[in-house]
1. Determine which structure produced the value 4.6 for distance in nm of label points 7 Å out along Cα→Cβ at positions 157 and 413, calculated from the coordinates; the candidates are P, Q.
2. Ranked by distance in nm of label points 7 Å out along Cα→Cβ at positions 101 and 333, which of P, Q sits at the highest value?
Structure P
Amino acid sequence: MKFNRRDFLASAAATGLLTQTGLPAVARPRTSEDGTSSVSKPGEVSIFTTSKDSDKRMSLTGKAAFAPMAQPLETQFCVFVEPKQNFQTFIGIGAALTDSAAETFAKIPKAKQDEFLEKHFDKEKGIGYRFVRTNIHSCDFSSGSYTYVDEGDKELKTFNVEHDRKYRIPFIKNCITRAGGKLTLFASPWSPPAFMKTTGNMLKGGKLKEDHAASWAMYFAKFIKAYEKEGIPVWGLTVQNEPMATQTWESCIYSAEEERDFLKNHLGPTLKKEGLGDRKIIVWDHNRDLINQRVNTILGDPEAAKYAWGVGFHWYEPWTGGEMMFDNVAMVNRAYPDKHLVFTEGCADSFNAAKLDDWTLGERYAHSMVNDFNRGTVAWTDWNILLDEKGGPNHVGNFCFAPVHADTKTGELIYTNSYFYIGHFSKFIEPGAKRVACSPSRSALESTAFRNPDGTLSVVVLNTGEKEIPYYLWIEGNAAEVTIPARSIQTLVV
């Protein structure tokens, strides 16, 4: 049954939104005797809230009626929405289905596995993830380094994905099933096999050998075909995860010119030749800081640009002491409006069990999502969808946070506030939605808005301050009075 947001709004108030696990649940859609939806009154907004120092987690906290309101005064705090001003089309929100996530999933009881799948992929009882990433052979969030070929096999005669059949392939297939049979999945490599690199090592950087570029491009094609043979469609891929970072784990360095030339001379033509030319190729897949130099070099070459569907980026530039550089994303959007922006990775911090309740974990997600969407981003992907009680497994000790952790000793699932903050977007914004103009009249709030294919309008409002803020949701000369608590996020559905 297709999730219907209007039915959800009507039934949620009657049935409640929280299960005994404290997670949001949505009653099945209800219809009247004549088959029409049971919906909120026209001119009414439903308010869903998650707030610090309360038990509100995507809870329906009220409804408010619209009334005519002409020119607002400067003293009136407003969030303005203009539904007639349309921007990018939304594809989806989700996370990475890594080896670590799959292995952790396999270690928890069946009942908890079912709960996890429901809470992430079910549109009614969960947060409706629809856009996911996975790794091409090993990354840091694997239990060890591995590839799909024997060492030295440049001809790829030994290529097989047998390693992934133990944990990752079954996990991804479970996720697809729980999502209703379809997930938009893209894949990223962290490093070519050691023998293809100048350093002879998958870890600690190094570069792709030029005389192995054709073989590496074919490796992508074989991966796509192997996964699709397993029943996992691959929608797209990135050229290289973090191509400017020499990491202690799997990594490989490309200059902008090297990535451009690999794309236009090898990867693009190989996928086309192998009948995979419709797969979406995403370039860069690294931080916002260098994104413009990178994109101008690659997309400035027409022969490379014709193979690039979009540009991927991460958020780790703040870890070097800077701010999230959203204006760099906007500049790419203005310069190349025919290309698509995708947030391909972000995790909150290095893992520390004492900080599982840190409210800034979720706020960082929402701050990035609001601002990335407002700069033209069409899809947003968190890093690991699930990790264990240590923030792993990870074969180089690079443990980090995920929105949900599993205690593999007790079998319990731990939902951090990040899960709910992300859910305020993923649950209420449907693939195919159009972003519409939305802006607060004061910098104390951040906001974004989308018009869904079913006609509903979802407005996300973020308050990271220490005071509650009364404001008006103002749409085309009508306004509804709303109050957002301190340190909270709201989704307003009209």
Structure Q
Amino acid sequence: MIRIINTLPLLLLALWSCTTPPAKETTIEGPEKFIAESADVYVTARDTNLRMTPTGEVKFHKTEQPVETQVCVFVNPLITFQTIVGIGGAITDAVAETFDKLPENTQKELLTAYYDTDDGIGYNFVRTTIGSCDFSSKSYSYVEENDSLLRTFSIAHDEEFRIPMLRQVMIATGGQMHMLASPWSPPAWMKDNNSLLNGGSLLRHFRHSWAKYIVKFIKAYDKQGIPVWGITVQNEPMAVQKWESCVFTAEEERDFIKKYLGPKLVQNSQRELKLIVWDHNRDLIFQRASTILDDPEAAQYVWGIGFHWYETWTGGSMQFGNLKLVHEAYPNTNLIFTEGCVEKFSADRLNDWSLGERYGYSMLNDFNCGTVAWIDWNIMLDQNGGPNHAGNFCFAPIHANTKTGKLTYTNSYYYIGQFSKYIREGAQRIAASSNREKLQTTAFINPDGKVVIVVLNTSDEKLYYKLFIGKRAANLISLPHSIMTMVV
């Protein structure tokens, strides 16, 4: 369940007193009519015990034109943008192997914490791997060497840990889980370096076999009762890593889609499956998008463009402008964040507040640039930031001590939850703006008509501000280094 801590008075965050009486009623009939009367407030803040803590209700009152000296956030539910598909995190071999080592009550706690919409943060997305990645205990593929006809294809490896956990997640989400699958590398013998590791490229004469291999994975998981919602063509196709990796240039990915993978999906009745390209950082996303989407033969198969946050966290800049440009240039193609984590695990940093702030900063700006879904990397790792066969140990929102069977919730879990618990699938992003750089904001209207507003403060200042919806406003306080969600 969510670890909500609330030792401060409920009035800590609320409110300067207002004397104007509230409106007699609230009208909510979708975005066409919305009169704000009150909002429930939930807060996570540094140097406090507030962790997604309900801090009371604030009232909206009729108000006049704000003056320039006031700090304000403005929301307009009448102006809508992209529709949200969901939020979630990855279940790799490392996650599943760690999960298997935990006592049953701790396993249940983890599943509730992530997938329960009442006692957890309501994830509806999972990303998993097609074959091994660095967050596997060893490297492997699903076929024997040189079996180009794929007669030996088997997902028996996944049936030990990963598939049993995914089945439990399916139950926890009531069957509403969206699963995205990504390959890190084709089998070694399909590549020009004859290795799963250290980059290399897919040999041209194995393109058909590799497309067939991906389709076999989809069918095999479907037979296990775990449907694949979507796939990416290749995880991080421009990265040469010491772990599983494979290089695809933009032209190579384009041609593989239009000549092999796209037709193979259609041939096998997988036309509705979501095909996502790029699956790498924001820095080269426009070049990749334009190369593929400007080719109608390739573009016809593409549902979305995936992206990560690595190599772009320089001086707090994450190159959101590149996302915005892609969204403006190709508005009919979906943006989806497919992976991000804080690297170089160290146990003494588990309480480092910057871990969560990075999530809040990325999620808020990614959504404001048109992103429809946001998927974290590993949902849980062990006390060492693994297991990881390449020694690439990283942070996760929750770490499990496999010796004690206890979970440690980092502030990243709560920052993500400030979005995922309250923004439901089918929500539409609505217009939201702040008149001060120290306050950042995004907002959504859920299918049930409730408006959700997220306000992020990464400064050292306590900021008193007015939240405007139309000509009505509420008075609020944003604590230093905090994130707050208002549900109206």
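1. P
2. That would be structure Q.
Each value in this text was obtained by applying a stated rule to the coordinates, not by laboratory testing. If you're wondering where the values come from, they're calculated on a predicted model, not measured in any experiment. Cβ atoms are built from the backbone, for glycine too; each structure is taken alone.
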